[in-house]
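Every number in this text was worked out from the coordinates using simple rules, so none of it is lab data. Because the structure is predicted, anything quoted here is derived from the model rather than measured. Cβ atoms are built from the backbone, for glycine too; each structure is taken alone.
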Structure 1
Amino acid sequence: MPQVSEGYTTHVFGATLLPSFMMGLFYKGRAERLAEGGDVHYHAMPKGGLGRTDDIVEQFLPILEDARQSGDKLRLMGHSLGGVVAWALAHEVTDAVDTVEMYGAPLRGTGLADFFKFIKPVQEATYLSRDSEFLKGYDKPLNGPIVRSLYTSIDLFVVPPRESCFVEGDRAENHLLSPRALAFSEQRAGEKVHPGLADHVLLPRHGRLLAAVAA
């Protein structure tokens, strides 16, 4: 049964290299609003996110499997790599997820990773490249949960942002933050454009965007 009166347990997955002690400070406002009075748990990326992304997803799977066994519905929130992790987890254990909300998540990879993927210590780049087989496995609609992707047109880490961050599903929402109005030829179905300016890092703290999404 949905935890309406007590809110939703919400798990927040942070961006690459964001330390655990910073997560509560950085994501608290949006995470607590998403939880609606429920508990919030913050998860920094193991090894700073520089390891194998499939291993990171595997480490967090028990959280959702436990929720499924107990009949609970979770809300997931992720930023950057954390958004990719949340997206993958929601695909793996869909029936344990009420909502998955992502900020600047390169769900179809990023050209920046293509540049770095030949540097062996940075395994993350291989998994986030534009031709990543790992990401292709999740490049499909996610039906059932609310799926919300927020991204900015001036993202220098997710390249190209609109193509990579767009999500599909029967309850999907796409929110683009743009400093300029889009021409008619640039607009597309399933995407709402919000005026404003934020980079990849500060996107989850853009007050006007978050207020518009919550309205």
Structure 2
Amino acid sequence: MVYTSSSIYRSEQLMKSNSARSKEYYRLIRIKPDDYSYTVGKHRYVLKFESIVPRNGMSVAIIQMNGSSTDWKNATKLDWSPDPTIGKVLCWCNENKQKTFDKIYCLNLWSYADPHPRGLRGKENAELNHAVNDRWIAKICKNVDYVIVAHGDCNGVDSTVLKERKKQLYKLLQGCNLYHVGDLTKKGSNPRHGRGWNGSPSLNLL
């Protein structure tokens, strides 16, 4: 078998972690409010990423469960550190064969930041979500090419809290064409969370 330089490069890329590869594809962009410092219990509303090498691609808003640990390593040098889920999502945005995405907004069903779902257990929507989060969702989703819902089953959150919050979210998204990635979850028929975007899942209408 003859190994070309391009095939070797592809193999090396696949061996890299999603987090490492995502930083080669996208940069974290400062927007107001631009305090991205990560703390459990802090509320985070939006992360914006743009392609390092623009490809005349589209814009997309991706609504997951809640903020995790993506953070600036050195804000002065614009160096950042993606959490594993953000890394996987950004890799999918770059590598999927259906659409090219140059501008990505990562939003959340709840603004409360914690990488562990158990951290949300026992909390009501009033504690898990700030009203300003809804304003960000409404503003961004009305101005992007695609809206992908990806909150998953939200294990660890009380079912009545989830049901109420989903109702609020879909009201905010009225008038938007909604998409999901891969199959719906088997447990709750919910749009699959980004951490479950394994392989090369397709983009589908919700």
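Before moving on, here are some points about what is shown:
- Among 1, 2, structure where mean count of other Cβ atoms within 10 Å over residues 93-100 as derived comes to 19.8: 1
- Which entry (1, 2) yields the derived value 23 for relative contact order in percent (Cα under 8 Å, 6 or more apart): 2
- If FRET efficiency 1/(1 + (r/R0)^6) of positions 61 and 181 (r between Cβ atoms, R0 = 41 Å, to 0.05) is computed and equals 0.45, the structure in 1, 2: 1
- For 1.1 (distance in nm of label points 7 Å out along Cα→Cβ at positions 85 and 133, calculated) the corresponding structure among 1, 2: 2
- Entry that produces 1.02 once Cα Rg over 2.2 N^0.38 Å is calculated, selected from 1, 2: 2
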